[in-house]
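Input: structures, listed below.
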Structure 1
Amino acid sequence: MKLTIRKAMLSQTRSKTAEELRQYSAKVCEAIEKNEQFQKAQIVLCFWSLPDEVHTHELIQKWTGKKTFLLPKVVGDMLELRAFTDKNSMVEGEFGIQEPVGPIFTDYDSIDLCIIPGLAFDNSGGRMGRGKGFYDRFLPKTHGYKMGICFPWQIVPKIDCAPWDIPMDEVVSCPF
């Protein structure tokens, strides 16, 4: 079931042009900026998006200086966090993902908001990632509000979640 949903979500995303993805991303980021949890957050865990994810680069760069953004770095099968300073202090890490350099951030209790990617979400906060479990292993370490973000076609009626799958407190998208 999860494999079928993953394939369908990737196929739908790949069927969109880069411009369409940019436009949807801008609407999702606008919804994030209007969200009360984002507005009051000072320390935000986010992600430097891949081409098939909601584009977060502009959101992060726009708000850096007003908020502290933490980005993950893949180390083995775990995520380490580092503060984002600027896009020139990023290096390509595992899976072709741009990752920040600098000291490891470990004050997980100070994270106010976790903005999390996913291939699919349901309206109950169920999340399906890419299948490696990085966020499901990391998120129990923080008490930050968990906000899943996605394109509108990535919201599905139901995701069969395992006991270790961490639900989102809210899913933010935009109209289709």
Structure 2
Amino acid sequence: MDTYKSVEYIVNMLTQMGFMLSVAESCTGGMVSSALVDYPGASNVFSDGIVTYSNESKMKFLGVKSETLEKYSAVSFKTAEEMCKGVALRSNTDIALSTTGYAGPGGGTEEDPAGTVYIGIYIKGEVFTRRLSLSGTRNEVRKKATEILLEELCNRLKEKQENGKN
């Protein structure tokens, strides 16, 4: 599914459900929010997006715990989880998305080399996180992470629809 089709589906589903969405981004630097607002009608479901590139901003604006950053690092399942929970709570939205990672070409660790991105999806109190191992240039990694996150949200919304859950 291409990004535009994913966003179209997301906007239509959230409109039907009466849900609002917020986004917390680090490595994607606003690409997820930009993809959402590119679609007409997104203002009906998109509350806000925040880019928290530094650890300090993750703590200040999203409530990511300093202990989490010290123990797991900014690029981790736990940080992605706290980022999407934090933006959902602060924005009072039903759904929230997060990205944190090493877009490259530098950075990373042995366990999480450049191209590692963690995504988070918060839906009405439930959180799903996923680790991505991406390749390409810095912008290709950011673009792929954006596409995968939006497609993953589509899949989660389809599951909810099929199971009759709102």
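Bear in mind that the values in this text are calculations on the coordinates, not laboratory data. Note that the structure is a prediction, hence the values are computed from the model and not measured. Cβ atoms are built from the backbone, for glycine too; each structure is taken alone.
The table below gives the values:
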| quantity | calculated |
| --- | --- |
| Winner on distance in nm of label points 7 Å out along Cα→Cβ at positions 119 and 135 once structures 1, 2 are ranked, highest first | 2 |
| Answer label among 1, 2 for the case where helix-only ellipticity at 222 nm (-39500 (n - 2.57) for each DSSP H run of 4 or more, over all residues; to 500), calculated from the coordinates, equals -14500 | 2 |
| At a computed 2.5 (distance in nm of label points 7 Å out along Cα→Cβ at positions 47 and 143), which of 1, 2 | 1 |
| Read-out distance in nm of label points 7 Å out along Cα→Cβ at positions 31 and 71, computed value 2.4, structure in 1, 2 | 1 |
